[in-house]
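Peer 1: In what follows, structures are represented as structure tokens.
Nothing in this text is a laboratory measurement; each read-out follows from the coordinates by a stated rule. Quantities reported herein were computed from a predicted structural model and do not represent experimental measurements. Cβ atoms are built from the backbone, for glycine too; each structure is taken alone.
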Structure P
């Protein structure tokens, strides 16, 4: 502590370390041209005095804020009720802490809120951004690219994907694998509860389901859309059962475990057994699948790997000043077999 009882100053750090104020500043802020001896002396003085750098002054030197934005173009209700977002937020916050970076959560809605978001990002209050759960009408990839702000998308964006880095899962391949599981179980009237058509994950999982059924020479018209929530799974399953006709349905691929859980509720309400009458495969494995009755066969969403890789790509881009060109990494979801299929 300082002799006068106030907060320690950079001058006091420099004096205790026996170096100039400029050298102390460079040592504290990671600058170059600081000898190992001077760096050690400054580090020791910082610890002894309990000195904390002024964030505003430090940012002028480093041109860094030490903060990263997580941009989620969804409603508050969706973000705080969906296990995907709960898991993602936890993983992003934890991984950023490991990089000594602060998380800034930005919930982006269409219209005026989106413009406010862009004004904030133009102000360079963050060093970079991670974008998750974007929609067809979002143009965030183009906007962030135009701003020159380092960014990584979790999930391939609809527009501007060639201009930004992203990590993704093989959604189409996972859906095809789900269909193969149902086919191997002897199912031939296989429906899908697809995700929102304006989201890449929903679009790609539907495409994988449809392509695999077409390759097997089976019907590809048993489709109902949900919004990844349990209630939408109930409604979509009811619509599928009502529309299926005399042949009925003997298998369902649901594009999220929450929607699969809703489908199980509707099947039970109609006296249909899982898997005896209708086999079911979901997607996510983020805590819901183990608790359904019966436990749900599903594709494990590789969200942990995607978050770690997204932050690695982002911090590298920040260190390079946004250079290096956009990079893409795609992960393969893992099949987790349980009792529903």
Structure Q
């Protein structure tokens, strides 16, 4: 983790071998091995501690045994996936220049984005064809992997079902990667318009991307370039919260209100209904604790903005479009 270039060497040489082995192993089971390992470990550690205490075993020895297991789990996580956090940053690997703020450039991006979002609008469906979404996402990544130093998508399996989707919904988790067995999970309680983008976001993590903003960047590129109208709309629509927060922060409330009115009424209605839906599922106290822990975890793994890293996708896209226009 402290060797210059060590993270890129791991991502390019060691991780692909580990990922294929773990994916092949986990693919033999219809359920999530990662979830079973995590929840089983938590239950096992608690049970072990209680039994040792009841039997009046030495507390120091009990604590050392628990610590030993946690250290081994920690090493397992970093060996299986976590060393991707040590990779070079997005701008170093992509060759893009980080765009400094220019109101003119941001307004140009905002106009292009808003027009494309409105044009891509597709009425919500009640069901999602996951096989079609998977095909579109994987085809999209095949066009990006070499350019952005991503692990190839061949051999990447299907998402695994979450063990406790209601609990995940209660803390606002739409999807996650089970690094211990190279599995990715999509929340079955997602609304249809969220599925393709979330699928593409989690796929980016499986392909060796650690940053949340960067995963959003690839998910947008993949979905917005799709010939499937439903997938394309999911790409533009799922970027809406990050664009909205950027407009409010950079341009102020008055400009934000005018921009909001430029969105199709159907999109505003859909977004409001989505916020109400997730708010009805959210556990505020548990969710805030989870957010704080995850923010600390990302910060400790060189993701400078922590959970705010999700919003960095807007800057990445502006740099991307500037580079494309210049090239």
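Peer 1: Ranked by relative contact order in percent (Cα under 8 Å, 6 or more apart), which of P, Q sits at the highest value?
Peer 2: Values: P: 15; Q: 23.
Comparing P, Q, the top value of relative contact order in percent (Cα under 8 Å, 6 or more apart) belongs to Q.
Peer 1: Name the one structure among P, Q that FRET efficiency 1/(1 + (r/R0)^6) of positions 188 and 260 (r between Cβ atoms, R0 = 25 Å, to 0.05) of 0.20 was derived from.
Peer 2: Only one of P, Q returns 0.20 for FRET efficiency 1/(1 + (r/R0)^6) of positions 188 and 260 (r between Cβ atoms, R0 = 25 Å, to 0.05), namely Q.
Peer 1: Tell me which of P, Q gives -20000 when you compute helix-only ellipticity at 222 nm (-39500 (n - 2.57) for each DSSP H run of 4 or more, over all residues; to 500).
Peer 2: Q
Peer 1: A further question on this structure: In terms of percent of Cα pairs over 30 Å apart, which of structures P, Q is highest? Each step should come with its number before you reach the end.
Peer 2: Values: P: 47; Q: 38.
Across P, Q, percent of Cα pairs over 30 Å apart peaks for P.
Peer 1: Something else about it: When distance in nm of label points 7 Å out along Cα→Cβ at positions 140 and 252 is compared over structures P, Q, which one is greatest? Write down the numbers at each step before the final one.
Peer 2: Working: P: 3.0; Q: 3.6.
Biggest value here belongs to Q.
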